[in-house]
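Colleague: In what follows, structures are represented as structure tokens.
Values quoted throughout were computed directly from the atomic coordinates according to the rules given, and no laboratory measurement underlies them. Please read these numbers as outputs of a predicted model, since none were measured by experiment. Cβ atoms are built from the backbone, for glycine too; each structure is taken alone.
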Structure 1
Amino acid sequence: MKLSIIIVNYNVTEFLRRCLFSIQTFVTDVDYEVFVIDNQSTDTSWRELVNKFPAIHFITSERNEGFAKANNKAARHAKGEYLLLLNPDTEFEDFCMKEILVFADSKEDFGCLGVRMHNLKGKFLPESKRSVPDLLNSFNKLFINFKNDKRKSYYRNDIDEFEIAEVEVVTGAFLLVKKEIYGEVGGLDEKYFMYGEDIDLCFSLLRANYKNWYYGQSSILHHKGESTVRNVEYLNRFYGAMQIFIDKYYKKRKPLQYLFLSAGLKFRHTIEKIKIK
């Protein structure tokens, strides 16, 4: 088995159906399996897909323990040499999966890989290729957000969207990694309930001397935001995840940066909550 695709579902049955259909259509000439783990969706219509996609392994969680735990749970069942962590609100658009795996096989120090993502309107999603958060790029992201700045930034605007290049961070919406190496670095850190776990995994791979790649010659559609309710709970989880990251990597090693980053996160979190109210 070359590839195990892992999809965590939560109340997005229609997106999941489209995602599974796109896998069947475009992932060819690859020996693969698919795991769908449902995180106790309140919408149980996803069960209708079990008969429509009989070759797919469906797993039911007894409770919603978060994105990281669900992926790690499914990974323990996986038989593939590679794991592909895939969001249910994504769709394959090309037949590049075999080509991507050949590329990954060619890199002796391969860590993980992400691809070019765009939304329903065709707009490129800059989070496809990112840097590890630090003081400068975090300030840019939180307060300035110059997404079109061509300098190296949080969104790696110095790399063309169609380029193949080494990067620090790719998105968990499409993240390819060897199962053995995923286990070596401990998988996704289960302290994260949702958001931030992909940044942490990429950074863990870098710290273990692996290299991460952005593969801009392959694209997927990501219905970004279509399945997410942006409310106070969302904000708490998002900014809480960023706080977990800086607590883990900056509090002891770089205390001055930690103070500035922590203060910036709290300030931005407060602003966003005021906007919602």
Structure 2
Amino acid sequence: MAIVLALLSAMAYGVSDFLGGIFSKRASPWQVAVVAQMSSTASNVLIALVFGGSPTASDWMWGAFAGLGGGFGAVFLYRGLAGARMGVVAPLSAVGSALVPVAVGLVTGDRPSQLAVIGIICAFPAMYLISLVVDEDPSHRGGVIDGILAGLGFGALFACIGQMSGDAGLMPLALAQAFAVLAVIMTAVVLRQDFVPRGRAPWRALWMGPLGATATGAFLYATQYGLLSVVSVIAALYPAGTVALATVILREKIHAWQGVGLAFAVASVTLVALG
């Protein structure tokens, strides 16, 4: 069940990130991030009212920290996706989003099986190889920094969600999304960027809300069925979906090494599932 939920989280993140990149090509990524996170907040609130839960003070705290990391990661991801190749930025963001929670999980007592460990190891060359693109456009290379910053933010998001209790329910995730909006605004203010949605273009990001809620909710429940160090690696394979959509819709080419990376990704999921 943990692997299925983690894969669902990865799929939802992959589609959401693709849409974020598309929308950020026509509007400011800061404005897109604000709208997307507000929509995710509303979606999580509605879902939480249905499923309930009994969050503790600790759950609310981890939700707030998760939101700050998620908002920081989202805005740099969208900025990178808008200005560089999706096939470069998204996989690079996945490295940090996996490394941080894996480290936290191992430190806090996770002990995955040998097969799962091999699967985790396979995930990292998968992320690296998927990000290898032959491209001379300097703007695409500039997306590397955005990808790294996004990965650190998402890694913090995953690690903090993994600390929530089994009875927390989804309301702390709604708080996380609300704090994500705050994180986007604070970062925009520091970098002197316009974060107020203007015109119709950034409001298209409202469609991303249900996807974001699905991604975080599936990840939360996945951590309750499986180890954080394992679940986070599977969820961090979300760039496969982003790259696939970019290939089909935007006609971005999948180079030979990227194909090898996708094969490593399949092997990683398989080994973790068998473990």
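Colleague: Here mean count of other Cβ atoms within 10 Å over residues 76-83 was calculated and came to 27.1; which of the structures 1, 2 was it taken from?
Modeller: Source structure: 2.
Colleague: Of the structures labelled 1, 2, one was used to calculate relative contact order in percent (Cα under 8 Å, 6 or more apart), giving 21. Name it. Spell out each step's value before the answer.
Modeller: Details: 1: 21; 2: 43.
That value comes from structure 1.
Colleague: Work out the source of -0.80, -1.06, -1.49 here, i.e. which of 1, 2 gives that when log10 I(q)/I(0) by the Debye sum over Cα atoms at q = 0.13, 0.15, 0.21 Å⁻¹, for residues 100-259 alone is computed.
Modeller: 2
Colleague: Then there is this: A value of -10500 was computed for helix-only ellipticity at 222 nm (-39500 (n - 2.57) for each DSSP H run of 4 or more, over all residues; to 500); which of 1, 2 is the source structure? Could the numbers behind the result be given before it?
Modeller: Numbers: 1: -10500; 2: -26000.
Here the read-out was taken from 1.
Colleague: Still on this structure: One of 1, 2 was used to compute distance in nm of label points 7 Å out along Cα→Cβ at positions 68 and 156, and the result was 0.6. Which label is that?
Modeller: Derived from the structure labelled 2.
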